Structure 1
Amino acid sequence: MKKIILIITVALATISCQQDKIAFVDNTKLLNEYQEKIDIEAKYKGKFETFGKKRDSITQVFQGEAQAFQQEAQKLSQSVAQEKYQTLMQKSQAIQQQVQMEEQQLAMQSQGEIDTLLKKVKGFVVDYGKTNGYTFILGKNEAGSVMYGEDSKDITDALLKALNDAYKK
């Protein structure tokens, strides 16, 4: 009987001494240094630069047309000049709408890829936590979800390395 009580006591003491494995990740560093995010940003930076050049080119052509109209308008009758002016304004509005639409599409594509990336990173952190026996992995950010953490509990670099290694594959 004494042996059974001793075994139960030892078992309960062992169970109660087990601690949760908790760590935290610097969200900003993890995302900003993740190679896939860097690649996505570089891709869209190039696309936005190309778009900017296209927009500037279209704007220059239109400004040339507007200047030509100003010179021509002095020689035209008021009704003809007014009609051409209306046509020029309609063209200006169409150009602005086209440019705005293309810019919005590009921004939506970029945001869509970033949103997909964030979901992927969250899933990776979950898998990493399960694989490495963590009970909790907290996120540290500017908003203060983790106000303090011992450096030994910061797994940002290990997680970042694992994430970048997985991306390279």
Structure 2
Amino acid sequence: MNPAIRIRDVERSDVEQIFTWIVELAEYERSREAVRGTPELLDRALFGSRPSAEAVVAELDSERAGFALFHGTFSTWECRPGLWLEDLYVPPERRRAGIGGALIAHLAAIALRRGHARLEWAALDWNAPALEFYDKLGATRLPDWRLHRLDGSALARVARGLN
């Protein structure tokens, strides 16, 4: 690992920068319009009375250079918890310095230290640089699995018991 890279836990003073990076990532993923969150909601998710997510920040030469945001999962097959990597982002001008690998290695170490069975994430099928990076890590793609989502009016409709 590049000795100039330091990974640390998120601090409240990082929230605005992380939210800016979340928007940049959404723009890269061609989904800027889907970002409905705010820095205030992100702050509550990370630092509220019942945090629902965690984050770490990468620093390169003492400057913020990327982040990883994650939360817990549970595997019934393993009967053990895991980590879900929701977002990993390194701005384009900071890429190729080993930051992404350092962030993933840090999360893998957290998972092992906590006794978790897995570290999992999703990647867009057209994001060749990310897919190549994950392949180099030795990550397994799960081609038989498809993500599903209920949100918005579909979530409300199902919650009311309607089909």
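Given a value of -10500 for helix-only ellipticity at 222 nm (-39500 (n - 2.57) for each DSSP H run of 4 or more, over all residues; to 500), point me to the structure among 1, 2 it was derived from. Write out the running numbers ahead of the final one.
Details: 1: -27000; 2: -10500.
The value was obtained from structure 2.
In terms of distance in nm of label points 7 Å out along Cα→Cβ at positions 23 and 63, which of structures 1, 2 is highest?
On the way: 1: 5.5; 2: 2.0.
Going through 1, 2 one by one, distance in nm of label points 7 Å out along Cα→Cβ at positions 23 and 63 is largest in 1.
Comparing mean count of other Cβ atoms within 10 Å over residues 79-86 across structures 1, 2, which is largest?
Working: 1: 12.4; 2: 15.6.
Going through 1, 2 one by one, mean count of other Cβ atoms within 10 Å over residues 79-86 is largest in 2.
I have 18 for relative contact order in percent (Cα under 8 Å, 6 or more apart), calculated from one of the structures 1, 2. Which structure is it?
Values: 1: 54; 2: 18.
It traces back to 2.
Say we calculate FRET efficiency 1/(1 + (r/R0)^6) of positions 31 and 95 (r between Cβ atoms, R0 = 25 Å, to 0.05) for every structure; which of 1, 2 gives the highest result? Numbers along the way, then the final one.
On the way: 1: 0.10; 2: 0.80.
The structure with the largest value is 2.
Using the calculated result 63 for percent of Cα pairs over 13 Å apart, for residues 87-134 alone, pick out the matching structure from 1, 2.
Details: 1: 69; 2: 63.
Matching structure: 2.
Distance in nm of label points 7 Å out along Cα→Cβ at positions 71 and 151 computed as 7.0: which structure among 1, 2?
Working: 1: 7.0; 2: 1.2.
Derived from the structure labelled 1.
If distance in nm of label points 7 Å out along Cα→Cβ at positions 119 and 143 is computed to be 2.5, which of 1, 2 is the source? Show your work: numbers first, answer last.
Details: 1: 1.9; 2: 2.5.
The structure behind it is 2.
Out of 1, 2, choose the structure whose coordinates give log10 I(q)/I(0) by the Debye sum over Cα atoms at q = 0.13 Å⁻¹ equal to -0.71 when calculated. Show your work: numbers first, answer last.
On the way: 1: -0.82; 2: -0.71.
Of the structures listed, the value fits 2.
Each reported figure results from applying straightforward, stated rules to the coordinates on display, with no laboratory input. Keep in mind that this is a model prediction, so the values were computed, not measured. Cβ atoms are built from the backbone, for glycine too; each structure is taken alone.
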